[in-house]
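Colleague: Right after this note come the structures.
The numbers here are math on the coordinates, done by the rules we state, and not lab data. Because the structure is predicted, anything quoted here is derived from the model rather than measured. Cβ atoms are built from the backbone, for glycine too; each structure is taken alone.
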Structure 1
Amino acid sequence: MSTIYILWLRQVKKYFRSRARMIGSLGQPLLFLLAFGYGFGSIYSKAGGGNYIQFLAPGIILMGVMFTAVFSGIEIIWDRQFGFLKETLVAPVSRFEIMLGRTVGGATVATFQGIIVFVMTLVVGFRPENWLFLPLGLVFVFLVALLFTSLGTAIATKLEDAQAFPLIMNFLVMPLFFLSGSLFPLQGVPKAMEIIARFNPMTYGIDGLRAALINTSSFGILTDLVILAAATFLLLLIGSVLFERIQV
């Protein structure tokens, strides 16, 4: 447990020490929130959808979480190149503990990022329907953070080129984001898109967060929680297996 805590603390400290990283990672969520929120707000309202900021905000919160979480995996490549990973792996602890400490640390950082984006949405006009459900919303935020940190870790264990990592992750992550119902309702979309969305774990994270924050859900909050938790556990398991086999 001490190894997990030390690696978790290392990840968190690195995040709070790098103010440029904190501020820079807020740029994309803020751009999406303002450009889409105000750009399509009137169209969404005229179509009978209501306040678009209310609909959009949960998706933008999880977008900030997702990108912060998945790109935490690149630190494995950097640590491998600079020799820190080799020093860590030769310690008398299991690789699973090392992987778990790094992953939970990355997920914690991504959760903090989600909280900051949530505060930004309040500034532009978003209001939760029931503040008492915020802790439940935080559960969905952390599960999404853990899911995509595990994905980033799994991919990073198979790569040695730090420049290739962001290209591959953008290729994987952007479709997951856009095909999750984050920017538009899934009702009425083409059948093929609806099927893809149902196999996308991000869909259930966003739907669950919407259920917690604005009391709107397409699948039911219990279904969202079960599917998201199962997908997170599966990716955590895959990431741990790949990390066990990592070569330094």
Structure 2
Amino acid sequence: MIEIIKPYPAVYIPEIDAIAIADLHLGYEGIMAEHGMLIPKVQFKKEIEALKKIIKKKQAKRIIINGDVKHEFSETSYHESKEVSDLLQFLEENFVDVIVIKGNHDNFIARVTKRFDVELRDELELENFYFLHGHRIPEKFKKAEHVIIAHEHPAIALFDEIGAKEKMDCFLFGEMGDGKITVLPAFSPLAYESEVNLIPSSELLSPILKSANIEKFRVIGISEETGCLDFGELGKLRRI
């Protein structure tokens, strides 16, 4: 069983007493500044505030970050390293076990995690749950009972009566083969989102989702303003 920790992009899994989040993309504002886009540095503060509220709701033994703790592909910058360090210190103070699954952005993250009591993995099996970031398809994935991925940053595009568009982050819940799959939304408030009800399956980011029949996936929207909203099957949303 997987419980959404309303109204946040996080889940709690009772069987393994774990909170799971993904795609924090720390250091994003600094990288954008290097490209001439000045964004106020608010992301880290917002993420820590959300984590504090999540912890108040669920006192879990462990936390699993399912990839892309950091944003920069290349060597970690000073500011990015500082934010990752501060995050890991905060998590160490609030959880018995802290596990980080490496995402495609997490090159060089071991230079930071080795200073903390943090388990760094490419993938993780706990009980019947199999965690991987979602940017590749490992062989073991096909045999897992319940796969939990991220990477896609799923969201749905919503339109009002005059055609104005808004986006809402969402969870995806579905089946693949004989098992189940859960897709986590991005924890970062600044991350680029995949509008899964608009883009064709061939243009999705995750090769796992490209190979799945996501038309049957259930879409649960999430936001701090509205909480959880069940939008039903993705295929029906795409046909609207």
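Colleague: Tell me which structure, out of 1, 2, gives 3.7 once distance in nm of label points 7 Å out along Cα→Cβ at positions 133 and 165 is calculated.
Modeller: Considering all the candidates, the number was obtained from 1.
Colleague: Any idea which of 1, 2 comes out highest on relative contact order in percent (Cα under 8 Å, 6 or more apart)?
Modeller: Once relative contact order in percent (Cα under 8 Å, 6 or more apart) is worked out for each structure, 1 has the highest.
Colleague: Quick check on the output: -6000 is helix-only ellipticity at 222 nm (-39500 (n - 2.57) for each DSSP H run of 4 or more, over all residues; to 500), derived from one of 1, 2. Which one produced it?
Modeller: 2
Colleague: Thinking of 1, 2, which structure, once mean count of other Cβ atoms within 10 Å over residues 205-212 is computed, gives back 28.5?
Modeller: Only structure 1 yields this read-out.
Colleague: Tell me which of 1, 2 gives 1.7 when you compute distance in nm of label points 7 Å out along Cα→Cβ at positions 69 and 93.
Modeller: For distance in nm of label points 7 Å out along Cα→Cβ at positions 69 and 93, the value 1.7 is produced by structure 2.
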